[in-house]
Structure formats: C-alpha cells, structure tokens
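Nothing in this text is a laboratory measurement; each read-out follows from the coordinates by a stated rule. Predicted model only: the values in this text are computed from it and were never measured. Cβ atoms are built from the backbone, for glycine too; each structure is taken alone.
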Structure P
Amino acid sequence: MTSRLLDFIIKIILLIAVGLVFYYQIFAKANIDEIAGLFLERFKSSSPVPLILVLLLVPLNWGLETMKWQSLLKTFYETSFFQTYKAVLAGITVSLITPNRVGEYGGRVVFLPDGYRWHGTVSTLVGSFAQLIALLSFGLIALFGLTLRQFEITNFILAVYFMLSGLLITLLFLLYFNLPIVVKAVRKLPYWNKWKKYFAPLKAIQKFPSSRLRTALIFACLRYLLYFFQYYLLATYFGIEIGLFQSFLVIGTIFLVQTSIPLPPIWSLLIRGQAALYFWGYFEANPIAILASTFALWVINLILPSLLGLVLLLTTNIPKTMGYEKK
C-alpha cells in the first residue's frame, strides 16, 4: 500500500470520526434549541464583551499549552513556537475521538521529525502530569471550600480531608520532581526483561531538569486559571449572577469531577454538564444558562481549535511524515 493511499484512508476515517463527534455533540445535542434560544436572547440584550474576551483568550489558552510542551521538549529538541503550536492543534483534533484524550499524543508527534517522536510523547506525558497536579490542587481546594460553605462538617472530617488531600498532592509533587523514581518502579515490574524494550523510551523521563519541570508546572497553573476565567465569563454572559470566589468553588469542583472520570471528550461534555447542573444548583442558577455556559466553553476551547488542527492534518501526508515509505 502506497503512502498516498494510506494517507487517503486515514483522512477519510478522521473526517468521519470528527464529523460524528460534531454531529452528536452539537447538532443532535439535547436542549440545543433552548441553548441556542438563550444565546440569541443574550446576544441581543447583553454586552458582547465577555463573549469576545473568551474568544480572544482561546489562542492564549493553547499558547500556554504550547509553551508548556515546548519547554519540556527543548530538553531533547529545539523547535519553533509555530511548529509546536501546529502539533498541539493536531493533537486536539485526534484527542476528540479517543478515550481520555490519549490521541493527543499521536496527533502531536506527526509534526515532529523522525528520531524525536518518543521524546515528544514523553514530554506530552510529563506535561499532562503537570496539568493533573494543577487540576487536583485547585480542585481539592475548591471542593473543600464548596463543602464548607454548603454543609456542616465535623472537625474529624475536616482533619481527614486535609490529611488525605495534603498527602495526595505531596506525593504527586514528589513524583513529579523525582521522575527517575518512576523509571525505577517500572523496572521492578514482573517480566521486566521480557517487556523492557517497550519501556525503553521512559529513560527520557530522567533527563528533565528541575528548572524545566517548574516552568511546565507554572504554565499548567496559568492554563487552569485562564480556563476557569473563561468559564466564569461565559457564566456571567448567560446570566448566572454569582461572585468570582463562589464561581471558583463551583468551577474548580466541576473540573475535579471531570478529571476523575477517564472518558472521551465527547462523553466528558455530558459528565461536565451533569456535574455543572448539580454544583451550580447550590446557587439556584438557571439550568439552561448552566448548560449553555458549559457547552459554549467546550465548543470555543475544543471544537474551534480542533477545526484548525483538522485542516493541518488534512494538508499533511501523515504516513510519509511518519516515515512509512522508508519501511
């Protein structure tokens, strides 16, 4: 099979898969008429500034992700911001159709040269770890604040929560800044000698200097705060009147719940919607406004960039780029 034919087949599959995601999550979505009606109503009667600001923040959001990945990737390979940004956009597209966004790894490495793809994958893995630490750290704080505000909890439960949360975050930080421990742990797995060739790329994890790990973690925290701010702006745009601090508690808890359930993004939207209805419900927010804010955040931050990523993938000979013709 020639690379051109294989490339054609891959792109047809990609188009069909992405098209199905778009259809079932946008055009066939329950409550889409009510959401569209609320959007038109707010568009006519409210200031468009929050919506415009959310849209303007999208390139910055993924720009921060690009800088996070680039800072780690530079441990092995010098690449331009523009080239790295293209890889990130391609990763968004592929991640839409894979569980827990694992396709993000494959989408990114298409734009890396042969010999550095495993380094790109390992850098993405470490960057995801940094983002997980940010999500859990802010999320556990938000969950605690929301619980403290809405429920009466005993000192014993408070102490247990602090102990378990603190232990978890401390463990994650220790692992993150001592990544060679991960490699040593993997080497102790049963049948290591049989499978060690498949884990060989993990050796690259040991090469990240602490300075690059700190930089990646800072970018991860900035991304989290920016994503939260976008959600807050959309909530206010759709008429949810709630303070910034209360929004942090609700939104942080929603992000925490979503992160805890490994599902494809097409299903995570459903989970986020249900979680949003539950947690925003403590503040008696309009259910349609809640769903509209959640849905708009997903469309603006994932669907729009994924369309750009799709264009990039469709204009690239993927098998040739991955070295298929050399095999």
Structure Q
Amino acid sequence: MPSALQCRGDCVESVHPWSAVAVDGGAGEVVWSTGSDPITTWRSSLKPLQLACALEVLDDPPIEDELLAVGAASHSAEATHVTIVERILARFELTERDLRCGAHAPMSAAAAGELLRTGRAPTQLHNNCSGKHAFMAAATRRAGWPADYRPAAHPLQARVLARTERASQAAAPFAIDGCGVPTPFQPLSAIARAWASIAAAMRASDGDARPSPDEARLGRIGWAMARRPDLTSGSDRFDRELVRLAREPMAVKIGAMGLFCLALPARGLGIAVKVESGNADALAVAVPECLAAAAPGAWEAPPGWPLREVRNVVGDPVGAWRAV
C-alpha cells in the first residue's frame, strides 16, 4: 500500500498509508485505484451534494459564484468568508440565530488571533460549515419544514441521503458530523463515483450541451468551487494551493480525517483519496501522487513546495514529507 512518510532529519517519525480510487463520470466505472477500498465517512466532502439539495428546494435562484463557493466550503473564517456568509443569510432574510452549526474558533490562525486581540468570542459565522448551514436554513424556511434541519429524519437530510445514494450507486448508512448533520459512510469507490457525477455535471454545463436541471445545478456548484478555491478553503491551505497551481480546472474538497475528493471536468474523472491514519498533512504527498498516476499532466508540485516541508516553531525547515 502506498504511504506518506513524515521525516525529521534522517528519522522517519510517522507512516501514513493511503488509498485512492478514480471513477469515469460517463460509465461510472473504476478506471484506476491503489491501496484498498476502505469505508470512510464523507464529512465535508459531501458539501456540494448538500448544497445541491438546498438549491433544488429553493427552486434554483440566481446565486453568485462566491456565495455558492462558500456554501460548499470548509472555510477558514477569514473576513471575506464571514462577510459572504452574512450575505447568504441576508439574501434569504435570515440571521445567525437561524443557524444550527454551533460556534468554533476560526480555522485561520490570523482570524482567530484577531478575535483574541479584540476580545470577541467566535460566533456561528466562524464555523467552517456556516455557509452550508445558511443554505440549509434557507431551504428549510422556504419549504416550511421544522426549523432544526439537522435530524436525519428531517425532509432536507432525507433528500441529501437519497441524493448521495443515487450519485454513489451505493447504500448510505450515516453517522453524525461535527456540525450536527448526518454524514454518510461508504466505500471510497462509492465516494469517487459520486464525485465523478460532479465532474460529469461540470462538463455538461460548460458548453453547448443542454444539461438536465440536476446537472446544471451541480455543475454550477462545481464551477464555483473551481473558480474560487480561496472561498471554499482559506489562505495557505492545501486544497486552495492545489487548485491554484493546477494545469486544468478542478473542483476539490477536503473532508475531515484524511479524506480528499476531486472532480476533473475535462477528463470526466472523480477521484477520492483517503489517508487511513486521518492525518491531513499527509494529503500533500498522497493527492499529488494520485493525480500523477490517474490524471497525468493535471498537476505537478513546484520545486520546494512548502506544504511538503516540516518546520520547527521558529520556521526553520527540519524535515520533509515524502512518498514511498
């Protein structure tokens, strides 16, 4: 099984096996894989499908790319992210009180430091899932459903789970995510198949073809993510840098505990990568290795890419990540 090694000097400090699957969006068949096919939770990599379900309930209103990108984001709660969440809420005449995601400190160290400096506590707007929850709250109000949209029996969550099963072509048992809503768990190949449907929708909605309403909806989300990785992620984060340095369009999404998903519309490929230890830093090795094998030419790490370095507290390089 391929692994990412974290080395400090000449010592291998930790070993992180990983698996990956690539699925063709047209045929829905596995075209490349490595490692095993582990069962894993989707976590935040489900956000494009969750957002698609909310937009469908909202009757597909005209929404700017930046709002869609934050709606599918695990954002860092930088000022721009928080402002856009406020715009989503205002667009649907909601307030922070309508959210059910809970508050946590910003993922951005700079944003968290600014809150500390000014003596303010984090709010639900700073939750990395607040964009998704804003759209869920909007869909719930539009449909007249119970205001707490989190339970699995809620009509919105039932739609999400059914949508996941259709896209993945597999049953979707679930646990509860960190933000309180259901998160399915499935084989990695099923997750890659669902992400292949995002790649296919992006391809269908980009050109002279006439996509179905579902393809158009999912394609809009995928393209918003591809165009604004700064909004789906945050400064100096791996997923943002991956898209910024890509040689072709791609929509990518990190999920907690070492899951990473990609949609490559030009190739019609959906790819899911899982670091089995759950270590997110190992993705800087695993994902480029996967792309080199499954989508050659789509991406190449620049020389001295800092996300593969191991540094000490004062910033000196003391080791590196490498593949084996």
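Which structure, out of P, Q, was log10 I(q)/I(0) by the Debye sum over Cα atoms at q = 0.12, 0.21, 0.22 Å⁻¹, for residues 213-284 alone calculated from, if the result is -0.35, -0.98, -1.04? Here the read-out was taken from P. Set P, Q, criterion distance in nm of label points 7 Å out along Cα→Cβ at positions 61 and 205: the highest-scoring structure is P. Percent of Cα pairs over 15 Å apart, for residues 85-156 alone was computed and gave 55; which structure, P, Q, did it come from? Structure of origin is Q. In terms of Rg/Rh (Cα atoms, Kirkwood Rh), for residues 173-236 alone, the structure with the greatest value among P, Q is P.
Relative contact order in percent (Cα under 8 Å, 6 or more apart) was computed and gave 25; which structure, P, Q, did it come from? Provide the component values of the computation, followed by the final result.
On the way: P: 31; Q: 25.
The read-out was computed on structure Q.
Suppose helix-only ellipticity at 222 nm (-39500 (n - 2.57) for each DSSP H run of 4 or more, over all residues; to 500) works out to -24000; of P, Q, which structure was it derived from? Could you put the intermediate results ahead of the total?
On the way: P: -24000; Q: -11500.
Considering all the candidates, the number was obtained from P.
Here the criterion is volume of the Cα convex hull per residue in Å³, and among P, Q the highest value is seen for P.
For mean count of other Cβ atoms within 10 Å over residues 77-84, the calculated result is 13.1, so let me know which of P, Q that is.
Computing mean count of other Cβ atoms within 10 Å over residues 77-84 on every structure in P, Q gives 13.1 only for P.
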